[in-house]
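All of the numbers you see were taken from the coordinates with simple rules; none came from a lab. All of these numbers come straight from a predicted model, not from anything done at the bench. Cβ atoms are built from the backbone, for glycine too; each structure is taken alone.
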Structure I
């Protein structure tokens, strides 16, 4: 195992229609299954929503680290859309991700390069590489 910097812990009970709680109690959420309950919005969270929150935060951090190392001052907003999909290969399920990244303080070309560089170093991007279809959607904003 690599040199561990820190470990976070959460426990889920009863799957997609259950409950998830972090060991510190900061996350303490009812889980709902939007595929089963079309009116589930606002009634609880789901694994894809939690993954979207985590991936967007991690990616935005990686983007700002990359920009800082390149001496570029930017402001950014990263939105992760995580889709729950049917997997035609095994008749099971999979996820797909679209990362929309707004970069202020960079040209469109620089924004695209920064986002691609961040995708190479982001721990979530590394973890999903080859397993999850990730679409990058960089946008330079004023």
Structure II
């Protein structure tokens, strides 16, 4: 079994999975899966910051210029930055079976048999996750 999650959906997936009421094995496997997503989410955030620095206007010493009291970088070409950011968010985290097989099967079962009612963005990310787990099954 293999599951792929787009970088841009990692945060929403973590949030949705975190809120599910689970116990025992299901809870442990959910936590293990969330940890994998969270680790990747940290990497993606670091890469986002690097992209912002790369696209930021530079001062006399070649350092990126910060604006809004140091809260964000002063992006020189917003379109180019957004294009690179879109590429980053479309990249996918791939979680293969092997050591993860049991975890993936458990989460697949949890998601596909979930009785929770989802609305708005939670409903959209729930549908996305179900699609990823359904598509990840190999015979």
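For this structure, a couple of remarks:
- Parent structure of the calculated result 2.0, given that distance in nm of label points 7 Å out along Cα→Cβ at positions 11 and 67 is the read-out and I, II the choices: II
- Source structure (of I, II) for helix-only ellipticity at 222 nm (-39500 (n - 2.57) for each DSSP H run of 4 or more, over all residues; to 500), computed value -10000: I
- Comparison of I, II by FRET efficiency 1/(1 + (r/R0)^6) of positions 91 and 123 (r between Cβ atoms, R0 = 25 Å, to 0.05) - largest value held by: II
- Of structures I, II, the largest value of distance in nm of label points 7 Å out along Cα→Cβ at positions 35 and 51 belongs to II.
- Structure from which 18 was derived, relative contact order in percent (Cα under 8 Å, 6 or more apart), options I, II: I
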